[in-house]
Structure I
Amino acid sequence: MDSELYSFSPITERGPIRWPGGARVAFYVGLNVEHFLPGRPSTSFYEGTASLVPDPLNHGWRDYGPRVGIWRLTEIFDRHGIRPSVLLNSDAAAEYPQIINAGSERGWAWLAHGRNNSTLQSGMPADEERAYLAGVVETIEQAVGSRPRGWLGPGLTETFQTPRMLAELGLTYILDWTNDDQPYPLNVPGMLSVPYSVELNDLGLFTMRGLTGPQFLQTVTDQLDQLYADSADSGRVMALALHPFVSGQPFRAKYLNQALEYIAGHPGVWLATSDEIAEHYARA
């Protein structure tokens with residue numbers, strides 16, 4: 001891509017990355033904790049009713065996440081010693097204090113993920129976006145007690161000014177550009193890109209591609225096996241993107257549990273947060 005935001009860098013021409021403890025793969029869970037506005041088009045299970053107001057079918061599906069799914073996932077994370085990196089809508093921080101309390105008790109990482117997942121910032125005028133980003137970051141900081149370091153846009157949306165504006169607010173990395181297996185510096189001073197995945201993402205795998213639970217398990221373990229093989233000379237990052245209203249469904253949970261059991265028990269895997277990955281890369 002011809003972009004002012006980052007420069008082309010083939011992975012074969014970089015210096016080696018070394019993760020803590022000699023690990024070869026840094027693994028993190030990107031847990032989307034989102035709020036959806038009733039009566040607004042958003043991520044939908046069934047497009048046939050997506051334009052209706054109200055839309056109980058799709059809104060109820062999404063609303064299962066904070067009410068039920070997140071708590072099932074929390075038990076699974078606890079079982080395997082995983083602290084997810086929470087991609088947090090600022091509206092969700094205000095609407096679901098029980099989730100904030102549970103994550104804070106467990107040392108989860110908190111990233112900014114826009115105001116809600118019914119509002120996309122693409123095309124925002126600069127002054128409007130600057131105020132929008134400041135409001136998101138400050139709301140999350142007040143809710144969790146610390147300023148978020150990372151960013152993922154709702155629907156991975158940005159403007160060309162977003163990374164620079166986020167750097168001005170003190171953030172140090174973004175996940176939106178899913179084009180690498182390693183962190184890399186952006187052409188914005190102090191700002192990194194950390195790998196995220198639209199491929200290894202439960203929303204796409206289950207609802208767009210129709211994978212079954214066993215196929216999801218095979219996909220996740222295959223991803224780790226290949227990245228581990230690739231990392232003989234330089235570390236890699238594996239991100240697993242999850243949504244509580246998708247992976248938190250009862251019939252899928254056991255396959256996520258098995259996938260995380262495989263990862264947590266695999267030699268040479270650093271169970272990290274995206275904050276820790278960004279910090280280690282920047283320091284090293």
Structure II
Amino acid sequence: MSVRIETLKMSDGADVHTVDFAPARTPAAVVQFVHGFGEHVGRYTELAERFNAKNIAFVSHDQRGHGKTQGKRGVSPSYDRLLDDVSAVRKHIGGLYPDTPVILYGHSMGGNIAANYLISRSQKDYACAVIGSPWLRLYHPFPAAVMVLASVLGKLSKNMTVTNKLDLQTLTHDGELVRKTEEDVAYHGNLSFRLFSQITSRGEYAIKNAGLIKLPALLMCAGDDRIVSTPAAMEMAANSGGGLTLKKYDGLYHELHNELEREQIFGDVYDFIAPFCRR
């Protein structure tokens with residue numbers, strides 16, 4: 001595996017940190033990965049290695065307000081800028097790996113973004129998609145009054161943030177990975193009121209409009225997710241009219257790719273995407 005790190009200049013002048021984990025041979029496909037809230041690309045080296053072992057490249061970027069991408073932690077000018085960044089990274093992948101099938105894979109907040117990208121932007125640039133534990137609704141939703149306040153504050157300023165202290169013990173049953181996350185100084189719990197409101201709104205939009213996703217897509221949810229709403233993901237699958245392939249993993253926590261059963265999870269993902277890889 002080789003690792004190529006680049007900084008992409010976005011249309012609004014922002015610098016976005018990208019990482020390309022490349023297999024030794026010409027890849028049969030490329031996974032474009034969109035990470036979750038508070039995360040960064042560095043948390044996905046093991047997953048990238050698994051894809052590389054299957055001769056699949058893994059390209060991801062630190063989203064606005066995350067990791068090594070510039071900006072205040074947890075802040076993006078708007079939700080649409082996050083979609084713009086996905087598009088820019090997809091164009092970048094086309095330059096790195098021309099004429100190679102690309103799979104869009106989003107986790108948690110990234111699952112929300114991936115779903116909305118497919119619904120409202122473009123599906124033609126992807127062979128298939130994987131949506132893991134999407135943040136469509138929260139496990140413990142906030143009262144309506146709090147949501148109204150967040151919307152008002154978000155309209156007043158894009159930079160006003162709140163710190164959300166996630167219970168990291170509910171990310172995965174793998175205690176060692178929980179410990180590493182607790183010690184990870186790049187992992188944060190900051191999110192702007194504006195972005196929170198927009199993610200919430202676009203989560204509802206994705207649930208309602210799932211039928212617009214026409215390319216093959218695997219929707220995975222954790223049966224014991226205590227961060228995002230599993231019933232919301234199942235509602236999205238039901239609204240897709242059978243277009244989304246739903247896999248629910250009973251008893252597992254939010255980060256399916258980091259669970260003790262992650263070899264099985266990866267196997268299910270690979271089995272789904274394999275038919276769309278170049279032979």
Exercise for the section: Determine which structure produced the value 0.30 for FRET efficiency 1/(1 + (r/R0)^6) of positions 79 and 159 (r between Cβ atoms, R0 = 35 Å, to 0.05), calculated from the coordinates; the candidates are I, II. Expected result: I
Handout entry: Read-out distance in nm of label points 7 Å out along Cα→Cβ at positions 15 and 255, computed value 2.7, structure in I, II
Key = II
Practice task
Compare distance in nm of label points 7 Å out along Cα→Cβ at positions 223 and 239 across structures I, II and report the one with the greatest value.
Solution key: II
Problem - Structure (I, II) behind the derived value 0.35 of FRET efficiency 1/(1 + (r/R0)^6) of positions 7 and 167 (r between Cβ atoms, R0 = 30 Å, to 0.05) - result: II
Handout entry: Structure with the greatest value (metric distance in nm of label points 7 Å out along Cα→Cβ at positions 63 and 191, set I, II)
Key = I
Exercise for the section: Taking 19 as the value of relative contact order in percent (Cα under 8 Å, 6 or more apart) derived from one of the structures shown (I, II), identify that structure. Expected result: II
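Bear in mind that the values in this text are calculations on the coordinates, not laboratory data. These numbers come from a predicted model, not from an experiment. Cβ atoms are built from the backbone, for glycine too; each structure is taken alone.
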